[in-house]
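In structure tokens below, several structures.
Here, each number is a calculation from the coordinates, and none is a lab measurement. All values reported here derive from a predicted model rather than from experimental measurement. Cβ atoms are built from the backbone, for glycine too; each structure is taken alone.
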Structure 1
Amino acid sequence: MSATTITLTTDFGTRDGYVGAMKGVIRSIAPEAVLEDITHRITPGRVAEAAFVLENFHACYPPGTVHLVVVDPGVGGPRRALAVRSGGRFYVGPDNGVFEAVFSADRQPACYELTNERYHRKPVSPTFHGRDIFAPAAAHLAAGLSPEELGPPAHDPLRLEGAACSARPGGLPLTGHVVHIDRFGNLVTDLRLRDLEAVSADKSRIRVSCCGVEIDGVSEFYAQANRGKFLALIGSSGRLEVALREGSAAAKLGEPAHDAVVTITKSTR
């Protein structure tokens, strides 16, 4: 039987040893577990960005995988610590919306609050639950512990607001937000194809406006735009992206904020 995989996604970076501390705790509990780093470069405190990254990879892993996600700006506060079982996989992290992709796909996930101190590292730091609560929980799950042992059922987990697009009365303009800027400088938004189709079934009749740039039409792939020109398209994540052919849209636009507004209207051309 192959060892259980634990993936790690955090906003800790790699400079300070925080990820190493979590891995050390996991190794001491589940030494046979396979640890895979997804990323530790989530923008600090950006829950929506972490939720987007998790959405991109979690279902690619086989049943039995434990996904550990620690982007936790409310650490030490009243937010709950959760273990979630869904689709044969486990998810461990704060109850702050980071598991939105799981809850969107599964209307009845099994959620448990991590209150059983038997499975906490001692003492528990109020500022480092990643090491003292979440890492031990992930390790115990990888070692075969039932999530029911970690704490009582947790109902009504926190959801991210909306797939946060909205429209004025009458339908237009439709607005969304940038949730992630990828390695290539593409601005990934919270808008999906179905949102655009609500504006127009003809993608050539859609105008995308972001950070002062207006793009008429939604492309199928990057090479449909001329080199150095902006384009909009539905990327591999199923989200609307604002991109620059063979360049960085983020750099060209002056590194816009992750929550920059994107507006959808009908093209007038």
Structure 2
Amino acid sequence: MISPLAYIDPEAKIGENCEIGAFAYIDKNVVIGNNCVIMPHASVLYGTRMGNNNKIFHGAVIGGIPQDLKFKGEDTTCEIGDNNMIRENATINRGTASRGKTVVGSNNLLMENSHIGHDCVIGNGCIIGNSSKIAGEVVIDDNAILSACVLIHQFCHIGGYVMIQGGSRFSMDVPPYIIVGREPARYCGLNIVGLRRRGFSNETITNIRNAYRHIYESNNNVSTGVAKIKETIPSSPEIEYILNFIEHESERGIIG
């Protein structure tokens, strides 16, 4: 199960039933859970904490030092949940003194050549497309989908259940449940197909769509749109998520 050609530091902690391929590199101060597969030429570096049932493909680098000139070698971590698939040449940097850790949740797919920058927080059930690049301290909520070659500016917040069109680049926050695309990147409607696949009811989808009509389709400014949502749309967890995202969580302002 562990190739004699792999390097595993004596201080690394490896769980049960793991497979580690030839020329894989497992650094010191690494913890890998049970039933993980580390394929040939993958590197799991200092400070990585990995859960169970993860598959790390050829050439991926997990826990590399941040690409941040302010980093001075502080003792930080890269924390990976369970059941993730991290494909060829994907990279995840560990944290800096800013947050102290980079976090990737569970049940995510990071496609080939994607990059997660330092101090990011990636939720559960996300898909990060081929060659998409996520800068430092970005937050992505659960079940977001980024198509290929998406570029996200540092400090952005991406809401849950969004769909980002391939090749998009932006530096503002993306509220939940919507589609973003075009050039320059902008709101392109509700992610109706994604919501139906996730089991959202027709009534809930209608209320979400009406909420975004107040924000984007009625010539309102954002604050007026928020007030209209509160006045006209019944409260629900989904509506409260939208309102809280816009009013309290978005620091860069939402995408236009």
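Looking just at volume of the Cα convex hull per residue in Å³, for residues 10-145 alone, which of the labels 1, 2 belongs to the structure with the highest value? Could you put the intermediate results ahead of the total?
Values: 1: 103; 2: 81.
Largest one: structure 1.
Comparing 1, 2, where is relative contact order in percent (Cα under 8 Å, 6 or more apart) highest? Could the numbers behind the result be given before it?
Values: 1: 15; 2: 9.
Result for relative contact order in percent (Cα under 8 Å, 6 or more apart) over 1, 2: largest is 1.
Looking at distance in nm of label points 7 Å out along Cα→Cβ at positions 122 and 210, point out which structure of 1, 2 has the largest value. Walk me through the intermediate numbers first.
Numbers: 1: 5.0; 2: 3.7.
Top value of distance in nm of label points 7 Å out along Cα→Cβ at positions 122 and 210, among 1, 2, belongs to structure 1.
Which of the displayed structures (1, 2) returns the greatest value of distance in nm of label points 7 Å out along Cα→Cβ at positions 138 and 242 on calculation? Intermediate results must be reported in sequence, preceding the final value.
On the way: 1: 3.3; 2: 2.4.
Once distance in nm of label points 7 Å out along Cα→Cβ at positions 138 and 242 is worked out for each structure, 1 has the highest.
One of 1, 2 was used to calculate distance in nm of label points 7 Å out along Cα→Cβ at positions 130 and 226, giving 4.0; which?
Working: 1: 4.5; 2: 4.0.
It was calculated from structure 2.
If P(r) over Cα pairs in 10 Å bins from 0, in percent, for residues 106-201 alone is computed to be 12, 26, 22, 23, 14, 2, which of 1, 2 is the source?
Values: 1: 12, 26, 22, 23, 14, 2; 2: 19, 57, 23, 2.
Computing P(r) over Cα pairs in 10 Å bins from 0, in percent, for residues 106-201 alone on every structure in 1, 2 gives 12, 26, 22, 23, 14, 2 only for 1.
Could you tell me which structure in 1, 2 was used to calculate distance in nm of label points 7 Å out along Cα→Cβ at positions 82 and 218 as 2.8?
Details: 1: 2.8; 2: 4.3.
Of the options listed, only 1 reproduces it.
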